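All of the numbers you see were taken from the coordinates with simple rules; none came from a lab. Quick caveat, the model's predicted, so the values are computed rather than measured. Cβ atoms are built from the backbone, for glycine too; each structure is taken alone.
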Structure 1
Amino acid sequence: MSRKSSRAEDDANQVMHPTIGLLLAGGQASRMGGGDKALIKIGGATILERVLDRLHPQCARIVLNANGDPARFAAFELPVFADDVPGFAGPLAGVLAGLDFIAERHPNVSYAVSVATDTPFLPNDLVGRLERAREAAGATLASARSGGSSHPVIALWPVALRHDLRAALLVENIRKVDRFLSRYPLAYADWDCEPYDPFFNVNTPEDLAEAERIWAERIAAPSGDATRRS
């Protein structure tokens, strides 16, 4: 890689504001037969490990939203907190719990990036590109898009939006992330789907098989190291 291209890559990865990574693992994984998708292994490492590998260099710190016994995530040494909206209200409830946690524990941090813990191939420049897309558009929020398909759960959130989000969940019964995002000026950051979709997510056993194939053929094989966690 030339010095010029290396500098360009560094610029693309640069984060503008301290941002906390908000990992969402509160789902019930019904199409996978239950359990924690975050703890499924791909290429010898859990999806959660792969998400952390990608996000740690981009975030000031990382926190985890998960319902049930938090002890099952103890090995990852992350702050873990559950939804406080009853009835498995979906990813918006996890985002709300995360924004409330950040506001209480890290009041000097203004932004969080939400990420699903079933997406093992996240881009190394996720946070920086979401930030730049939001700033360039003068938008309130920014979300990821690949190959023309939007990924509303992968988004950059102002922590200050938590009060509006609580009202939307508890008073208006809004559950869909894209419906909530559409209320505000929203920017998109775009990624290619080649050689693979960086937002590919594992929802079914067939998806898991495809993720193993992507890992083996597109990520591990080119490096010559099948055990590398990229």
Structure 2
Amino acid sequence: MKELIYRKDRIIQLCTNKSVLHLGFIQHGNLFEKLISKGEWLHEMIADVALSLVGVDYLEEEVKVIQEKYHYECYCADVAKPDALPELEDKFDVIVCGELIEHLENPGLMLDFCRRFMHSNTILIITTPNPWSKERIRLTKKDITEKTWLNSEHTCWFTYQTLTQLLNRKGFIDGCYTYYADERAIAKLKYQNQILNLISRQFRQIRLRRTPRQMQDGLFFVAKLKNDAK
């Protein structure tokens, strides 16, 4: 059976002992404090392992709360504006763009923004939902429209081919790519009995491993600048 890739786990692995720029780090303004209380906020997880961490998000009030209450270095800026945040001049080892690109009106401008903060060995992590996932195909076959299950703030879908093409046009190469499994499929366990939960978890992992890679929940890209784009 193939190895399962989980989005947060792989991001944390790639950020360990690195300087990190995290775009769209708040993860929905109405959810981040709940995630913090549960120990599930990705930004905090990255902070625990990174050498340094800077967050950027366009949610002004939430950024202010995080600065004042949680004391993270973070800035309010629109990452779809390539010249935004002129006061930040650092170069980073890793730029995390997780579940963000599908929210943007012009994702190419976000890639232009990223390039300002990249050195020759910087990796850009992009994750995004997979339109061809097994679950989304199941919903489509049942004639359940996107309006009932898709995040209303999404503007587009990406596939391996379309994201590769966008990265190539913007001066990037996809150093590697894979697909990540749905962490929620493992996390949502309904039994109070720990043994039943363990059995349920094992069965769910088996089902995920039997799912073709191209039908897993999302895409996981790791890109770098082309030599002639640096």
Legend entry - For 2.3 (distance in nm of label points 7 Å out along Cα→Cβ at positions 56 and 72, calculated) the corresponding structure among 1, 2: 1
Legend entry - Comparison of 1, 2 by FRET efficiency 1/(1 + (r/R0)^6) of positions 48 and 104 (r between Cβ atoms, R0 = 25 Å, to 0.05) - largest value held by: 1
Inset, instruction - Compare distance in nm of label points 7 Å out along Cα→Cβ at positions 160 and 176 across structures 1, 2 and report the one with the greatest value. - result: 1
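Taking distance in nm of label points 7 Å out along Cα→Cβ at positions 120 and 208 from the coordinates of each of 1, 2, which one would give 3.8? Mind showing how you got there, number by number?
On the way: 1: 1.0; 2: 3.8.
Working through the options, I get structure 2.
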Inset, instruction - Name the one structure among 1, 2 that mean count of other Cβ atoms within 10 Å over residues 88-95 of 17.2 was derived from. - result: 2
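Starting from the value 16.9: which structure in 1, 2 was mean count of other Cβ atoms within 10 Å over residues 64-71 calculated from? If you can, show how the numbers build up before the last one.
Details: 1: 16.9; 2: 13.2.
So the calculation was done on 1.
Work out the source of 29, 22, 18 here, i.e. which of 1, 2 gives that when semi-axes √(5λ) of the Cα gyration tensor in Å is computed. Show your work: numbers first, answer last.
Working: 1: 26, 23, 16; 2: 29, 22, 18.
Source structure: 2.
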